[in-house]
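A.B. asks: Structures incoming, each one as structure tokens.
What follows is calculated from the coordinates using simple rules that are stated; it is not laboratory data. Here the structure is a predicted model, which is why all the values come from computation and not from measurement. Cβ atoms are built from the backbone, for glycine too; each structure is taken alone.
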Structure I
């Protein structure tokens, strides 16, 4: 199978398909990439990481907060002094206005802010790889479904071929019976076989429609969308194991994701270790306070008071003891690094084994395909000879029926061999990471 270009995928139009009434594989893939829910959800996660990255340098900036307050007071007050005098006032009004600006700036935190920046960048790259992996998986599944429909249509043609042969059998058997050269059981058996093939054709038509609904679901279009698919399964017989295995660690999305998780785990260790270091901050504030009293009882209470001022300084927080929590977190982060490294090695071995097995299957199916293509020629020739002998009355219907069964089985094996070769080819390209570029 030829490799599918991103540019071709993005510019294919499903509208053109509707006009031609034939849905090509590239158009099906383009529609799926636009609409498939799994891809859209993966892209949503990736967009979230990208959004975090766009604000990643905000961690290096200071934090500035402002507060403001305005208070109106109305007080009633009674006083009785030691000298016997009394004061009784009510309706004393005052107002107080306050606002402040506070600046906080972390100058040093054990380089944790740099590690956090690197982790966010790596998470963005991980999101991109996750989207690519989901795209590859979705495209591979869609290709298999698409060619499963093609296979079913080819099997439908094979059934039509058998129906044509059975119709000829019925005609010949009826003719022989009518002139007294044949037995009625031969005619009846020919009609039974014909009806069986017609029933098989109905089942095959239903299967084709069901498979189209599955393809519609993968493309995220209406289940009732109608179209035709191509009528052949192209095979790329030139795949080489050495070329597929070369640099697979740099092209397979799952291996790349595992490698990226190791990088992220190492950065998390840096973040945890930063908690061992002191934190140096710069702090500054501007304060404003204005008080107005309409009247006062106490002569030492001012009628008007205004305070404003700017202050700044440095703060140092030194971690001394926190119940070994930092040490515990660092050790856990190191264990996660070891786990991710083991997972990476295991992933590489799994991909290598899967690639080897898929290539062996690919080679086997190619050889089987060559044999079945030869067999189908022989089987058709055998049916033609048997049919002609039956027409001339030198063979029985059993011989013709046996030749028919051989042709039917040969057609099934040929179609299966071609479809299985395509499955193996698709799996090889998926493992290599070259299915979608």
Structure II
């Protein structure tokens, strides 16, 4: 079921605010070098927490992207997303904000986020319970749906403005959802991606109570260790990864460079558990099969997989099983890696992070590694590209996500070399 030319969707702009690099060149260099963004937390008092490290975008200055008055009224998620979105729009050849109304109406906005404005909500409730005050922006600033509106306002976009919040699969599904609109001819262009800022005392305490945060290693940059024999949880991360996608014919007509094509999307639900994937992995494998079928290729065509790879014992083991179910014996021969080994787990933004990492690395001719993998779990026996990046000329890639609520999502990309 190969897509017709009119249905093809390409990526013409990318923006990155990551714990291990801001901007596409810095991020790409960090991927190739296996640079970790996991560090001790310095943004707030961690004395009441067991976990005192995370993958924060420490070099990011929100005041470079929004004024102080607006920053007091929104979650940190907003300036992270605005910064990455402006990078993507600029790369695609657009001014920010867009002044031409006829152009602005042709670009939609879809943001994937898991925690959305919870960081802002936590801060507002702290003020309320300590001081008895509440900001009039507490509700709109903490409402997930307003996040895309903040981006539309900042960039002057007048097309649809939607938020997909679907756990860790949020931004993967946001990309698939945005592609549906472009393929249907609803809009020729969409700004889409993921952003999350969950590194707060309250959110971390909640994850600690679930016993799914990683133990500290020495140095803490070694704490995020997907597929390792003694992994025991994920490292919380933050960031924003945005893409400008558009109809391939539209991109060609305006002379825009297509860096990659988003060829297929599959999304399923195990209908099994609030936080655990189903042990049979059938729906995870089916999401992969759906994405491959929509792309008009076969499993044998996939040359690389960007894994969800959180570092929790259950997720990594079951994702490995899902790959074997989806690809059969060939799974052992497909190189795969986990970006979370370097950037931690930025929750709903992780899918877009994986897509961006895959595009940038394949265009630059390498596969990024899974770092901190000197002793793999025997149950996790695939090729996870341990420790060191690897040269490649691969074009076809799969990006996989698994989320709370038994959700699974996968995207197939065809990446053009630079």
Structure III
């Protein structure tokens, strides 16, 4: 059996949850005798290239497309699509397993259709919610969890508000609805006004693209139960959806944490320094607590330079808040044992955060915002604590519980179940692959 794992970027050029997941799956599949390679675009290049990463073969197919609005909106196909098709002909994969699509010159729906037409069995694993939510957050109006069902008018108003059209969003959406009923699609206009007045057509395309994606896949995989329900709510047949829970990629075997700090409670943040990860909420909460009782260590990097600079400026006089830069993935588990609790303050619905699994592997409780992906793993008061979404005061209260309730951390740690090995995840994928080929 030969399998191609397809995604937009790969290690070591980009290190995020999807890339780590794809590497862990590919590595374990190869260990079990499944011939597996990774396929990604070679952006801004007219040649194919190959390299090896930790014993895994990675193919980069030429992708010279010039990114413009027509490409971003999906009105034309990426130039690299032909190179992608040639790789399929050369490699002759039995399974083409997609992990994400892009909005422009990366992996698109056209690549999925190409793999389908070639004759391979096609799978897609959902790692993000953006296929049913244009904002990618499943947070309605930035204030509450969304039910996830695509509704053109409701979704369009939420999207426009997110982009700063607060006062005008209703009027723009109404105008777009009128134009849509007249079969006029302004989204094809080559300007920002096309996006504003074509917003209903854009959400119609989002829904149609989701349906096309499902139709072109033999099976789709979700790594969380909550997203399976959202797909069903959007009309996807449940028998086409396979639930394969998240696993722990690392092969390290380290002892679980069983001793917590005396005195200061040591909080840990690991992740992208981004407003979506909610670091500002965590810092706000910590700064409201007596600094002799708590300390916070921050690990991560950012492409939101102003956001990071502002937070560093706010915390510069707080000697209990430490900025430590990027933490290499292979060092995460070693670092976790030095702290008392992991803080995950997401301002959007993450699919199934890997860092929670890593914390649980070390017996470390988690304080997390009460959004879909976090709440599926963190059981409030049992293996961690949940705080109200976007609420620094409630987060402060939960942290203070860890300070004031002397045995709370120890009890939550004892309730933590060890995460699944990625070997088990790979076994479940092999079973799925075989069922499709047979």
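A.B. asks: Have a look at I, II, III and say which one yields 30.9 for mean count of other Cβ atoms within 10 Å over residues 188-195, as calculated.
C.D. replies: On the way: I: 16.2; II: 30.9; III: 13.5.
This figure was derived from II.
A.B. asks: Please compute FRET efficiency 1/(1 + (r/R0)^6) of positions 60 and 204 (r between Cβ atoms, R0 = 41 Å, to 0.05) for structures I, II, III and give me the label with the greatest value.
C.D. replies: Details: I: 0.05; II: 1.00; III: 0.75.
By FRET efficiency 1/(1 + (r/R0)^6) of positions 60 and 204 (r between Cβ atoms, R0 = 41 Å, to 0.05), the leading structure of I, II, III is II.
A.B. asks: Looking at Kirkwood radius over Cα pairs in Å, point out which structure of I, II, III has the largest value. Present the calculation step by step, with values, prior to reporting the outcome.
C.D. replies: Working: I: 30.0; II: 20.9; III: 23.2.
By Kirkwood radius over Cα pairs in Å, the leading structure of I, II, III is I.
A.B. asks: I've got another one for you. Taking -9500 as the value of helix-only ellipticity at 222 nm (-39500 (n - 2.57) for each DSSP H run of 4 or more, over all residues; to 500) derived from one of the structures shown (I, II, III), identify that structure.
C.D. replies: Details: I: -22500; II: -9500; III: -11500.
So the calculation was done on II.
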